[in-house]
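Novice: The structures come next, written out as C-alpha cells.
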Structure P
C-alpha cells in the first residue's frame with residue numbers, strides 16, 4: 001500500500017521515509033502541501049497520507065479540507081502530524097478534517113500501530129464497497145441470463161431516448177422471442193427451457209454492437225436498445241441475430257434443440273416515449289408470431 005508523506009522538514013521527512021519503507025509501504029515523498037495535493041489528484045492516489053500540519057503555502061489542514069471536498073473521488077486516510085498538543089485543538093481542526101493525528105515527537109511503534117489501524121480501516125471500506133457493488137449488480141441483472149433486468153433496461157431506454165433527442169439520431173428497439181420455448185417448457189421441463197433461453201441470450205449478446213444494451217423484459221422476451229440505428233440498420237441487425245441464434249443446435253441435458261426466433265422492431269423519433277416504443281416493438285413481435293414465427297416485423301405507424 002502506498003503512503004504519501006508531506007513534510008517541509010528534511011530530517012523529519014527522511015526519517016518517515018526510512019520507517020515506512022522498513023515496514024513494507026510504498027512511499028511518495030513531498031515537501032509541501034501544493035506538491036502533496038498534486039500527487040493526490042493523480043490517477044492512482046495513495047490510500048494513506050501523512051501530512052505535517054505546519055507547512056509553508058498550503059498547510060496540512062488545507063490539504064485535508066481539499067481531500068474532504070473531493071471525497072467522491074478520493075478515498076485517502078489522513079494522518080496529521082503536529083508539534084502542538086492535542087488539547088490545544090480539542091474538538092477543533094483535527095477532528096473536523098483528519099482521520100487521525102499524532103503529536104510530535106512520536107514513537108516509531110506508535111506510528112506503526114496507527115498505520116496498521118489505518119490499513120485495516122481501508123481494507124474494511126474496500127470490502128464494504130465491493131459488497132455494495134455486488135449487490136448493485138445483482139439487483140440490476142437478470143439472474144438466469146445475466147442480462148439487464150426489466151427495470152434496468154427500461155432505465156437505459158429512457159436515457160437513450162434523451163440522448164437520441166439531443167443528437168437528432170434514430171433509436172431502435174428490438175423485442176426478441178424464441179418461437180419454440182413454450183413447447184420446450186411443456187415437453188421437456190422448464191430447466192431445459194431455461195438452458196435454451198440462456199444460450200439464446202449469449203448468442204444474441206455476441207452479435208450486437210458494443211454500445212447496444214440488452215435486457216430480459218418478460219419471461220420469454222428479450223429487449224435490445226440500439227442507439228443511432230434506423231429501420232434499415234435494425235432490420236440488418238435482426239437478420240444477423242436470427243442467423244446467429246439459429247445456425248446450430250442448442251444442447252441441453254434433455255435434448256438438443258434447433259430453435260428459431262421472431263423479432264419485432266420499433267424505430268423511435270423525437271416525439272416517442274419509452275412505453276410507446278416498447279408497446280410498438282411488442283405489437284410487431286406479436287404480428288411476427290401470428291405469421292408463423294421465424295421472421296422479423298417492423299412496426300409502422
Structure Q
C-alpha cells in the first residue's frame with residue numbers, strides 16, 4: 001500500500017506500508033503469486049522505502065551496456081539452461097513436503113563461489129578416504145570453463161560499479177567483507193552469481209546472503225514474453241525489470257515472480273543475481289593466497305563421472 005509518493009528529479013519516490021502482517025506472509029511462503037496479488041507494477045525509475053524509512057528497492061532502466069549484456073549471455077546461456085531439482089525454497093517443493101529428487105526440474109545455476117559441497121563431490125571424498133576440506137568451493141562453470149567465465153566478468157563489474165554508486169553505504173559494508181577473502185568474483189563485492197532461465201519463483205526470502213548487503217538483479221531477454229515481474233507481495237508491489245535495467249532489492253523481504261507467458265517459442269528471460277554469500281566470507285576471510293591455490297586445486301582435481 002502506497003502511503004506517500006513524491007519525485008526527486010526524474011526518480012519517483014514511494015513510501016509503502018505492508019498490506020498484511022508477517023504471520024500471513026509467512027503462511028504464503030513457497031506458494032506462487034498471481035497477478036491479482038499485486039496492485040502496482042513499477043515501469044519507470046523509482047526508489048521505494050518502507051514506512052519505517054528503510055530502502056526496499058531501487059529500480060533503474062537502460063543503464064547497462066548492451067555489448068556487455070550480449071557477451072555475458074552468449075557465454076553463459078548454455079550453462080544457465082542446465083536443469084536442477086535442488087531449489088526447494090523457490091520452486092514450491094518445500095511447501096509440498098517433496099524430496100529433493102522429486103522437486104520440479106528448473107533452469108537455475110550458480111557460478112563464482114559457494115558454501116556447500118555437492119553430494120557428488122562429497123561422495124568422491126568419501127570414496128577416496130579423503131578428509132573433506134573447508135566447505136567452500138569454486139563452482140563448476142568457472143572451474144570447467146574459465147575462458148567463458150572471464151567473458152562474463154565485464155557485465156558483473158559494471159553491475160558492481162552501479163551498486164557502489166546507487167547504494168553506497170550497503171555497498172561499502174559488503175565490499176569490506178569481499179576484500180577480506182580471495183574467494184570472490186574478481187574486483188567486485190560479490191562471491192556468487194545465480195542465473196535463472198524462465199523460472200517463476202515462489203514467495204521466499206534469500207538464504208545465506210550478506211545481511212548488510214542488497215541483491216543486484218539484472219534480466220536479459222531473448223524473444224518475446226509477458227510477465228515475470230519481480231514482486232514484494234507483502235507490499236502489493238512489483239517491478240517490470242527488462243534488459244539493460246537493474247534492480248537493487250532487499251532480498252530479506254519476501255519476494256517472488258509473476259508467471260512468465262511466452263509470446264514467441266524462443267522466449268528467454270535470463271535473470272542474473274549478484275550477491276555475497278556470508279558463509280563464503282566467514283569461512284575464508286584472511287586465508288592466504290597459498291591456501292586459496294591449494295584449496296582450488298583440490299576441487300579441480302576431483303574427477304566426478306557424469307551420468
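Just so you know, all these numbers are worked out from the coordinates, no wet-lab data involved. Note that this is a predicted model, so its numbers are computed, not measured. Cβ atoms are built from the backbone, for glycine too; each structure is taken alone.
Novice: Comparing distance in nm of label points 7 Å out along Cα→Cβ at positions 223 and 287 across P, Q, which structure shows the greatest value?
Specialist: By distance in nm of label points 7 Å out along Cα→Cβ at positions 223 and 287, the leading structure of P, Q is Q.
Novice: For distance in nm of label points 7 Å out along Cα→Cβ at positions 47 and 199, which structure out of P, Q has the highest calculated value?
Specialist: By distance in nm of label points 7 Å out along Cα→Cβ at positions 47 and 199, the leading structure of P, Q is P.
Novice: State the single structure among P, Q that was used to calculate relative contact order in percent (Cα under 8 Å, 6 or more apart), giving 13.
Specialist: Traced to structure P.
Novice: Here's something else I'd like to know. With distance in nm of label points 7 Å out along Cα→Cβ at positions 31 and 183 as the yardstick, tell me which of P, Q scores highest.
Specialist: P
Novice: Starting from the value -16000: which structure in P, Q was helix-only ellipticity at 222 nm (-39500 (n - 2.57) for each DSSP H run of 4 or more, over all residues; to 500) calculated from?
Specialist: Comparing all candidates, it corresponds to P.
Novice: Given 0.05 as the derived value for FRET efficiency 1/(1 + (r/R0)^6) of positions 79 and 175 (r between Cβ atoms, R0 = 35 Å, to 0.05), which of the supplied structures P, Q does it correspond to?
Specialist: P
Novice: Same structure, new question: One of P, Q was used to compute percent of Cα pairs over 35 Å apart, and the result was 18. Which label is that?
Specialist: Structure of origin is Q.
Novice: Hey, another quick one. If percent of Cα pairs over 16 Å apart, for residues 23-62 alone is computed to be 32, which of P, Q is the source?
Specialist: Derived from P, not from the others.
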